[in-house]
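Next up: some structures, all given as C-alpha cells.
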Structure I
Amino acid sequence: MEQKHVFDGLRFGEKSQRNLLADHILNVNSTLLQKALQSIDTSSKRWNVTEEINALRARVSECNLSVSRECLSFDASKENMGDNFSFLQQGQNLFSEGKVSICLVLNDHENEEPEGENGVVSYLHALLDEEQRFIKEEDRACVPLVIVSPEHTIEALQKLFQDNDHFGFESEKIWILKEETLPVVCSSPEEPKKHKILMKSPWEILESPVGSGGVLSILASHGTTDSLSTLGINYLQVHSIETKPQPSQHYINPMLVGFVSARGAEIGIQVTEESELKNLEMTFSMKFLKRLKGKIEFEAVMKMNSHVQNVEKEWVESVPSEPNSFEFRSDIYRVLSECSSSAKICLMNITV
C-alpha cells in the first residue's frame with residue numbers, strides 16, 4: 001500500500017496546517033487499518049446480526065429471559081418483577097460493590113451543535129440528572145464511566161462534567177475517548193491493489209467512523225480495559241446514547257449485568273421485540289474483553305466520497321459520480337462468535 005502522497009501537505013502551508021496533518025498521520029491506527037484492508041478482498045457471506053439474535057431467541061435456554069418494559073424502571077416493585085427481581089438485586093449489588101463500569105457510546109455525527117436543544121450532550125445531561133433512568137448518585141463514586149464520542153463532541157462533554165461536579169462520579173475514573181475512525185481508501189479499478197488513503201484537504205486525512213465494534217478496539221488501544229481490571233471491575237455495561245423523541249424510555253438498568261453474573265455468562269444482550277437492533281445494550285465480562293484484546297472484524301463498504309489530490313503540484317478536488325472508495329465498518333455483535341459457547345451468551349428480551 002503506497003501512501004507517500006499523504007505526506008505531500010508537509011511541504012507547504014502554514015505551520016498550524018502542517019501540524020494538523022502530522023497529528024492526523026500519527027493518529028492513524030495502522031495495525032487496525034491493515035486488518036481492515038484485508039476485508040476488501042474477503043468474499044465471505046454478508047454477516048447478518050438479526051439472524052444471529054433470532055437464533056438466540058429461538059433456543060430453549062436458561063440464558064434467555066423475557067422482561068416487560070415496566071420492570072426496567074428503578075422503582076419497579078418485587079410483585080411486578082416476580083422471579084426476575086433477584087437479577088435486579090444482584091445487579092444493584094454489583095454496582096454498589098464497584099464491580100461494574102458503564103460505557104456510553106454517543107452517536108451524533110450529523111448534529112454540529114451537540115449542546116443544542118436536540119443535541120446528544122443535552123440529552124446526556126438530562127439522563128445523568130435523573131436517577132430514575134440512571135444509577136443512583138450514591139453508587140456513582142464507585143462506578144468508572146467511559147464515554148466514547150465523535151471528536152466534535154468531546155470538548156462539550158468535558159465542560160459538561162466539569163460544570164456539574166462530574167455528576168457524582170470520581171473525576172479520575174472518567175474516560176472520554178474519541179470514537180474509532182479509519183481512513184477512507186480509494187477503490188480504483190485501474191489499481192485494484194493500491195488502496196490509497198483519500199485526503200479531505202492537503203492537511204486532513206478523510207476518515208469515517210468504524211461503528212460500534214470500534215468501541216472494543218478503542219478500549220484496548222487506550223489501555224482502558226487494563227485500567228478497569230486494575231480497579232477490580234468484573235463487568236462492562238455498554239449503552240448507545242442517541243437523541244430520541246421519547247427519552248423517558250431510556251433506562252440504564254442493573255438487571256442485565258445481574259442476569260449475566262447469575263448465569264456465569266461472558267456476554268449479555270438486551271433487545272426489544274422489534275427485529276431491528278437500533279440501540280446498543282450489552283454487558284461484557286472483563287475476562288472476555290481481556291481475552292478479546294480489542295480484536296474486531298471489518299466489512300468494507302463502497303461509498304462515494306469527494307476528496308482532493310495533488311496533480312502536477314496542484315491540489316485538485318475530485319467529485320465522484322459513482323462509488324469510488326471503501327469505508328470500513330465493524331459491528332460489535334460480531335464478537336458473539338468469540339464466545340467460548342452460545343451458552344455463555346445471555347439474551348434479555350424486553351416486551352411491551
Structure II
Amino acid sequence: SEFEVDWEGPDNPRDYITIVPADAPEDAYESYQRTSRGTPLSLTAPDALGSYEVRYVVQQSKRVLASQPVTLTPVSAHVKAPEEIPAGSEFEVDWEGPDNPRDYITIVPADAPEDAYESYQRTSRGSPLSLTAPDALGSYEVRYVVQQSRRVLASQPVTLTPVTASLMISEPIVPGGEFEVKWQGPDNPRDYITIVPAGAPEDAYESYQRTNRGSPLTLAAPEAPGDYEVRYVIQQSRRVLASEPVSVGAGEVSLNVEGSAEAGGVVNVAWQGPGRYEDFIQIVAADAPDDAEAIREARASQGSPLQMFAPASAGEYELRYRASDSGEILGRQQFQVK
C-alpha cells in the first residue's frame with residue numbers, strides 16, 4: 001500500500017526517504033522519494049510481511065541519518081463475478097482489496113501463471129469493473145493482482161459458455177444497392193455484420209456494420225454479382241459465429257403493360273422485382289440511352305400493378321425498372337402508345 005512519511009532533515013541535494021528490510025545495508029533502497037519533494041512524502045510499501053525500516057538517507061555518502069522500524073501486515077481481497085459467462089461478452093466484477101497503485105482485475109485460464117493477464121482493468125477505476133471475457137470455452141479465473149509483485153491476492157473460478165447468433169437477410173440483393181439484415185447474437189463490443197465472397201477467410205470483411213447499431217442493419221451490396229456470405233463476426237477473435245449464403249443479382253424482374261395505352265391517358269403497369277423504395281418504374285422513348293431522363297416515373301414501392309400517365313404523343317416507348325442507388329436498369333419492356 002501507499003503510506004505517508006513526515007520527516008525533518010538537512011534536505012541536501014538528492015537526499016531521499018526509502019523503505020527497506022530491517023537488516024538491509026545502509027546503501028539499500030526500494031521504494032523511495034527525494035526529500036526535495038517536501039514533507040510529507042508518499043512511499044509504496046513492498047508486497048511483503050515482517051520487519052522493515054523507513055530511512056532518511058544522505059545521497060552523497062549513502063549514510064542513514066534517521067530510521068524508524070515498521071511492520072508490514074497482511075492484506076486481503078475479494079472478487080465476485082458471474083459463475084457462468086458467455087464467451088466474448090462483457091461482464092461485471094465486484095471487488096474489495098487494497099487498491100494499491102496499478103493493481104488490476106483480470107481474467108485468465110484457470111491454470112495460468114500468476115503474472116498472466118488477458119482482459120484487465122485497474123482497480124483505480126473503482127468497483128464494479130467491466131471486463132471482456134475471452135472468446136473461448138471452459139475454466140477460467142477472475143483475479144485480483146498486486147501490480148508491484150504480480151501476486152494473486154484473490155481469485156474466483158468462472159466458466160465460459162457457448163454463444164450463438166442468427167441472421168435473416170432481405171432478398172433479392174441488387175449489385176451496388178443496399179439490403180437489410182435482421183440479426184440475433186451476443187452483441188459483444190465491436191462485433192459486426194459483414195458481406196464477403198463465399199468461402200472467404202474468417203477474418204475477411206467488406207461492407208460491414210457494428211452490431212451496437214441494433215437490428216435490423218443496412219449493408220451495401222458488392223458491385224459484382226455472384227455468391228456471397230453474410231456473417232456475424234466476433235471482433236475479439238474474428239470468429240464467424242453465424243453465416244448465411246446469399247446471391248447478389250437482380251433476381252427476376254419483369255414489366256408488362258396491361259391493356260392498351262392511349263396518348264395522354266393512363267398506363268397500367270404490372271411488374272415484378274425488388275420493390276425497394278429507392279427503385280423506379282420509368283417510361284422513356286424506345287431508343288433512349290440508358291442514362292436518359294424519364295418521361296414519366298413512379299416509385300416501385302407503390303406496388304404492382306401501378307398506374308402512370310402515358311406520354312402525350314403516340315409512338316414507341318420503353319418501360320424500365322431502375323435501381324436508383326446503383327443506376328442499373330434491371331429490366332425493360334417496349335410498348336406502344338396509340
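Rule-based calculations on the coordinates, nothing more; no lab input. These figures come from a predicted structure and were not determined experimentally. Cβ atoms are built from the backbone, for glycine too; each structure is taken alone.
The value 25 for relative contact order in percent (Cα under 8 Å, 6 or more apart) was derived from one model only; which of I, II is it? It must be structure I, since only it matches.
Can you tell which of I, II yields 13.2 when mean count of other Cβ atoms within 10 Å over residues 79-86 is derived from it? Mind dumping the intermediate values first?
Values: I: 13.2; II: 16.5.
Clearly, the read-out refers to I.
Once distance in nm of label points 7 Å out along Cα→Cβ at positions 159 and 175 is evaluated on every structure in I, II, the highest one turns out to be II. If semi-axes √(5λ) of the Cα gyration tensor in Å computes to 39, 24, 18, which of I, II did it come from? Working through the options, I get structure I. Source structure of the calculated read-out (helix-only ellipticity at 222 nm (-39500 (n - 2.57) for each DSSP H run of 4 or more, over all residues; to 500), 0) within I, II: II. To which of I, II does the computed value 0.60 (FRET efficiency 1/(1 + (r/R0)^6) of positions 103 and 183 (r between Cβ atoms, R0 = 41 Å, to 0.05)) belong? Answer by label: II.
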